[in-house]
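Only the coordinates and a few stated rules stand behind these numbers; no lab work does. Note that this is a predicted model, so its numbers are computed, not measured.
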Structure I
Amino acid sequence: MIRTMTTATNTLGQLQHQIDLIGNNLANVSTHGYKASEAKFHELLYQQFQNDKTDEAPRQSPLGIRYGSGAMLGQAQVNWKVGGLQSTGRPLDFAFTAPKQYFNVIMPMDGGTRTVYTRQGNFYMSPIADNQVMLVNGDGYPVADQSGNPITFSDHVQSYTVKSNGILQLTHQNGSMEEITLGITTIERPNLMEHISSTYIGFPNNFAQLGIREEEVAINLQGEQRQMIGLENGALEGSNVNVQKEMTDLIGVQRSYQLNARTITLADQMLGLINNIR
């Protein structure tokens with residue numbers, strides 16, 4: 001009975017993690033650029049008990065009894081499919097139409113800065129000195145160009161247009177044209193990245209210990225590689241969370257949670273009966 005309770009308790013703790021994932025997905029249904037996560041479970045090790053060594057009768061089933069130890073959350077796999085595009089008509093809204101491509105954003109961290117990646121493309125102009133403005137995202141973080149530097153330009157801009165290869169074309173009030181290359185990175189192995197928030201990912205602090213070079217995980221698109229970029233102006237990428245699927249998964253997890261909780265209750269009742277018999 002104690003083993004039954006232990007097995008059920010192990011599984012209950014892992015099911016709680018899945019409920020947290022589903023809750024986080026549902027909470028970010030309206031978050032632009034958010035990618036849904038899905039829990040993958042693995043079975044824990046089995047133990048073999050040779051409970052009747054004197055039984056020499058021929059049998060087709062394996063000898064002894066195999067006791068399981070429950071299940072565990074193997075990994076939280078992210079769904080990298082492109083979300084639906086929401087037209088805004090705003091000239092500084094950009095949406096990716098290709099998967100695993102990210103804008104480069106400079107985030108302040110512990111007195112310094114680090115480059116993080118996001119698919120959220122709602123950008124704004126933030127005034128700085130000398131009649132210059134800086135291109136920032138919705139959180140006020142500077143948007144980086146292909147060299148990793150903050151994008152700045154004159155505040156006398158009349159219109160904005162982005163080309164499909166990620167080049168921002170500015171038309172000034174005097175009629176002159178200016179082109180700025182947005183920093184865009186393809187994340188080839190996104191599961192190795194750290195999820196900083198619901199919309200930002202970045203390299204983890206212990207990335208060097210993995211024995212993998214950054215170039216194998218993130219490719220800064222330059223030159224001819226920029227032809228692979230898919231961008232649409234005047235739109236934002238919506239979340240790819242499927243509400244119907246998440247609610248169905250939540251019902252299934254709740255039933256599994258209820259079953260394992262009931263298992264603990266029944267094991268406790270059986271232990272009580274044994275004690276009363278004694």
Structure II
Amino acid sequence: MPARAYWQGQIRLALVSIPVEIYSATRSGATVSFRQIHEPSGKRVHYEKVVDGIGPVDPDEIMKGFEISKGEYVLLDDEEIAGVKLESKRTLELTQFVDMTEIDAIYYDRPYYVVPADDLADEAFVVLREALRRAKKVGLGQLALRGREYVVALKPCGRGMVLETLRYADEVNKAAGFFRDIPDAKPDEDLLDLATTLIEKKTGRFDASEFHDRYVDALRELIARKRKSKSGKVALDEEERAPARGSNVVDLMAALKKSLDRPASAPKPAAAPKPAAKKPATRRKSA
């Protein structure tokens with residue numbers, strides 16, 4: 001089954017409009033989900049929507065309400081909210097271009113793949129993609145998604161492009177408040193040389209397939225052990241002791257040197273089994 005477009009609209013650059021579709025570039029990884037269980041009965045705990053003085057209510061009777069004063073609300077239904085007119089619901093206008101390295105990684109939120117909506121859009125799409133690539137720039141604009149308007153960044157990616165939603169400035173905590181108590185001092189040169197050598201020794205190319213969620217594996221192993229346990233209990237490993245604080249320079253020097261003496265090729269994390277490849281999305285053809 002072809003993937004369903006997350007958003008359909010157009011990218012506009014001055015007087016040029018390019019019909020496009022965007023698709024989610026990520027998906028949820030493997031997880032172990034738990035239910036809340038009433039231990040004495042072994043049955044699931046359920047939740048009901050209730051109103052004070054009335055009790056459980058029908059979901060069809062629930063509306064969205066904005067509180068304007070204590071206990072007083074303005075009620076809106078889904079149709080009214082969907083009817084809010086905003087040009088960025090259907091059009092991403094590129095209003096600014098910045099260097100690819102200028103946006104701090106902390107502002108990036110969620111990525112989407114961008115493709116031409118039909119064959120007629122191919123030429124303009126490719127021109128914009130290659131112009132961004134040649135200029136080494138990222139296009140910025142605003143787009144309404146999931147009930148709010150985002151700042152988004154558009155950049156080349158292979159034969160297509162990637163659109164990433166960005167966080168607003170007021171959504172990012174200022175780092176200074178967290179880093180204030182860290183001493184502003186230069187490290188010892190010998191220690192710095194050892195640490196740099198250790199980093200270079202472990203430097204390689206990034207391959208996302210080499211990593212997977214080991215916590216999920218550990219939970220599944222715990223569940224399997226508990227199923228097999230006749231007593232219904234399993235022995236837990238003792239929690240590792242926290243490292244001693246305030247270690248001196250001699251300890252750090254010894255630890256770095258010992259780290260460098262370890263074999264260069266540390267075992268890589270086991271790769272998670274790759275899911276079956278999905279069929280690419282079917283593009284709509286022009287009439």
Structure III
Amino acid sequence: MYTTTPGDTPWTVPALAQARRDGRKLVMLTCYDAGFARTVDAAGIDLVLVGDSLGMVVQGHHSTLPVTVADMAYHTRCVARGLSRALLVADLPYQADATPQAALAASIELLQAGAAMVKLEGASAHKLDAIRHLSSREVPVCAHLGLTPQSVLRLGGYKVQGREADAARRLKDDALAVADAGADLLVLECVPSDLAASITRDSPVPTIGIGAGPGCDGQVLVLHDMLGLRSGHRRPKFVKDFLADGGSVQGAMEAYADAVRSGHFPDAAHSYA
């Protein structure tokens with residue numbers, strides 16, 4: 001069995017930075033209930049994300065926008081009951097971070113439900129204000145750049161971000177800005193591999209990729225995608241069905257973790273140029 005941290009102790013926010021310094025790839029999966037959480041923990045996954053993706057894969061919506069703070073708190077409590085080692089991250093849902101005060105109130109609810117870190121999307125001025133507000137009040141923050149699903153209406157769909165030179169420069173600037181504001185971790189979604197690798201080299205905090213190539217400090221997938229379950233939505237290029245290789249749910253999780261740590265996933269077929 002893979003040992004998550006020395007002595008098999010629970011993951012902490014400082015341990016994420018240490019893993020990067022040690023050159024250890026971080027492995028993250030989404031999760032939404034206690035039963036899967038116990039299996040994720042047993043498989044040696046490092047971080048668990050209660051994502052607002054639950055709106056699509058659990059609730060059956062066409063986007064993440066209908067998800068509420070109450071939804072997130074409920075699923076965070078469920079997942080927290082099943083974990084003993086993995087670090088639990090919970091999404092701030094749509095407009096829960098509209099003001100720093102709103103972001104703090106929602107974050108308190110999620111931390112009291114069992115999360116160890118909250119995640120928010122974007123790097124606009126009010127998002128940076130929210131990150132600074134949370135960080136100054138001892139709330140660990142994971143930023144999220146590239147394709148930000150809560151911006152799907154403005155973006156016009158789920159599209160790769162940062163392919164044009166100006167967009168790439170903005171993404172690199174945003175990555176530095178969220179870290180400067182106090183973010184402890186950064187998710188990069190649907191970003192060309194070379195750009196994500198460049199951002200990772202310059203970022204003072206660890207990066208987690210999803211559709212961002214192998215150059216990030218770790219990877220995340222939606223649990224249902226990793227298991228090859230149909231969600232009713234088009235399957236992204238970066239998704240791989242690990243259940244076919246693993247033979248069981250826990251085996252699939254272990255196969256995914258091994259592929260990330262060994263550098264075999266993602267490969268070119270599951271990345272963007």
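Where does the value 46, 40, 39 come from, among I, II, III, when Cα extents along the principal axes in Å is the thing being computed? Derived from the structure labelled III. Looking at structures I, II, III, which one was mean projected area of the Cα convex hull in nm², for residues 120-223 alone calculated from, given that it came out as 8.0? For mean projected area of the Cα convex hull in nm², for residues 120-223 alone, the value 8.0 is produced by structure I.
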